[in-house]
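Novice: Scrolling down, you'll hit the structures one after another.
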Structure P
Amino acid sequence: MITVRFYRIYDIGRDLDLDRLEEALARSVATSRPTFVRIKPKSILMEAPPLQWRMDPVRVEKDDISIVMSAVVRLYDIGVISLCFVFENPSARPGDLERLGLAFSAQEGLDPHFENCLRSIQQVLSPYIHGFVAEPDFFEDYTIFTTDTVDEPTDPLPILLGDTAPVAAQIREETLKYTLNYTPQDRIILSYDSSLICSPESPNDMLDLIEYANVQVFELRYYDRLLMHQVEKMFDDIEHADRMSWLRRMSQYHTIMSRIMETNAEITEVIEKVNNLIKVTEDIYYAKVYAKALTVFRADQWSESVTRKIEMLRDNYSMLSDEVRIQHSYFLEWVIIILIALEFGLAIIEYLGV
């Protein structure tokens, strides 16, 4: 038994009320909420499990391969769509998993199928989500291969790398660096673009953990990109304001500061929700798999990048605030000087009896 799961994760730029959507969609599609089945409910905390449903199967033909895949959609309350194509072969022969991995390396040939499904999702959700938009060109793609025996494949590198060319020992070591197992009969190999799960039992829990880690890192990428645009716009606005007259410049500074405060509050709240999407508490092995997945996907690097940009916004807010305060002080000083001068002038006029 082998399966291949091709994931693509998109963002719609807003939070979702999954309870309301679940109630609304119940009239047209059969929805459900995924749950972990092999551990105690309290071992994994997830405030809002994603809402999922199945779409029409997808037929893909590439070279001499023709396969039919089921399509599963998941909606996350943080505004994420996870679309997964699943191919299962209960009677697979040795080498079939590798042939699929090579044929669909980097998900080659799947773009039009994902785009068609994304349009279908938009048709389903548009009546319930005002202004629904998911960028088709900005996404996270990931592939997970599974087999029910730890002895197949004999060499996992061609599957994970999508290439049969010999690789250096350093590349092999780096690719297989995050290999985990709970028993001698199972194995998980995590890598940046794909994973391989070998287990005689259903690996659904592990599949979900890896997907959730991908969703979190993708959201960090999304908001890092959003913050980068905000920072660029902030610098452009400041440069434009500096060419204005004093009074208009101060007004523009206030506008920029208000925008920075709003962005900072929104992004900080969203990042907090992303980081708390799921918490693995009691189960040591699940916690280890989840933590390693975040490490492989470079969650720390994206989190640091987001933090730097937020700090940059805050620093510029402080700079603008100081400038506005200084200019306001100068204005008050000139007002005082002018009032004193007027008072002296009136006193002199009165003294001269003019």
Structure Q
Amino acid sequence: MYSFEPNEEQQMLIDAVTRYAKGDLRPAGHEAEESKSLPKKLVNKGWELGVLQASVPEVYGGFGERSAVTGVLAAEEMAWGDLAGTLAVMTPGLFVMPILLSGSEAQKQEWIATVIEADWPKYSAALIEPSFDFDPNDLKTTATTEGQDFVLNGVKMMVPFAAEAEAMLVYASLNGVTKGFIVPRASAGLGVSEPEKLMSLNALPVYRVTLEGVKVPKSNLLEGDFAPVLASMRVANSALAVGVANAAMEYARDYAKERQAFGVKIAQKQAIAFMLAEMATEIEAIRLLTWEAAWMLDAGKDEAFTQAYLAATGAADMVMMVTDRAVQILGGHGYIREYPVEMWMRNGRGFASFTGLAIV
């Protein structure tokens, strides 16, 4: 059974991430959302914490071993600061971690060190598709064999930093099975739109990507199973949702302790107190479910894939409820953009669609 006590290395990483979230991400998050731009220094500082590098073995240029538990601990703390900034810092992991989990030895040797040893690099991944019935295991984007190449056709959306990416992992259906393909940015037939406009994450540049007869060599196929990659994405999504929800709950709690109505603090009102208690309970429940799923992934248990799905679906409902109630607790102030809860609510609404934007 796993322990609830982080080991020394995990605690050091968590402490560093917490300082970054409090001292850098949280102060910059609102302005970044309003200006629709993340300061490059902010992202670089997050990259220099080495969260991804700590999950990569030394043989590939890192300084640790892959641990989903460590990843979710760091992701939750960082998302407490700001979700868009966190996703920006984590974007190179969308390229590296699937190669580490499902790539060939040659692919690991060729690509991983190239990414993690650089300054914050421009590598991304494209999983999400513009379809109301989007299913990562039943993609509309296809890969077909043509001689010594694969030919990719389809449309992807919400691809972070696609316009700047030197290469990206594109997921497509190969004979009905989801597979990842390494696609260099200069590939013929690869098109990138203007930045997409979303309800939230306005500071994170995301793009629609079209693939029209894009050819990649067969050596660019990730031959391993997609299941552990998808489970790791779902666990990451859940951890990020916990971080956003916890930020909203704490802000609403502190506001309720200070705000007076009819001569008493509104936190003393039974309706408000019950809301805060339920918010805290649901956050803690999903946090534990997320940790368990991450531990199962690290332990190589078959149940990990089911547990990761449960964590992600539960987190999507939980974060929407918590952030909505945070807005309610602030009353009219909750609807004003100068208060962060409305941004957290918009972020919360998106978690049902965010699988594929982060991985641990």
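Readers should treat all values here as calculations from the given coordinates under stated rules, not as data from a laboratory. Predicted model only: the values in this text are computed from it and were never measured. Cβ atoms are built from the backbone, for glycine too; each structure is taken alone.
Novice: P, Q: which one has distance in nm of label points 7 Å out along Cα→Cβ at positions 14 and 198, as calculated, at 2.7?
Specialist: Checking each candidate, the match is Q.
Novice: For the read-out FRET efficiency 1/(1 + (r/R0)^6) of positions 294 and 318 (r between Cβ atoms, R0 = 30 Å, to 0.05), a value of 0.95 was computed from one structure; give its label from P, Q.
Specialist: Q
Novice: Tell me which of P, Q gives -15500 when you compute helix-only ellipticity at 222 nm (-39500 (n - 2.57) for each DSSP H run of 4 or more, over all residues; to 500).
Specialist: Among P, Q, the structure yielding -15500 for helix-only ellipticity at 222 nm (-39500 (n - 2.57) for each DSSP H run of 4 or more, over all residues; to 500) is Q.
Novice: Next question. If Cα extents along the principal axes in Å, for residues 62-205 alone is calculated from each of P, Q, which structure is the one that comes out at 51, 36, 33?
Specialist: Value 51, 36, 33 for Cα extents along the principal axes in Å, for residues 62-205 alone corresponds to P out of P, Q.
Novice: Of structures P, Q, which gives 20.7 when Kirkwood radius over Cα pairs in Å is computed from the coordinates?
Specialist: On the way: P: 23.8; Q: 20.7.
Corresponding structure: Q.
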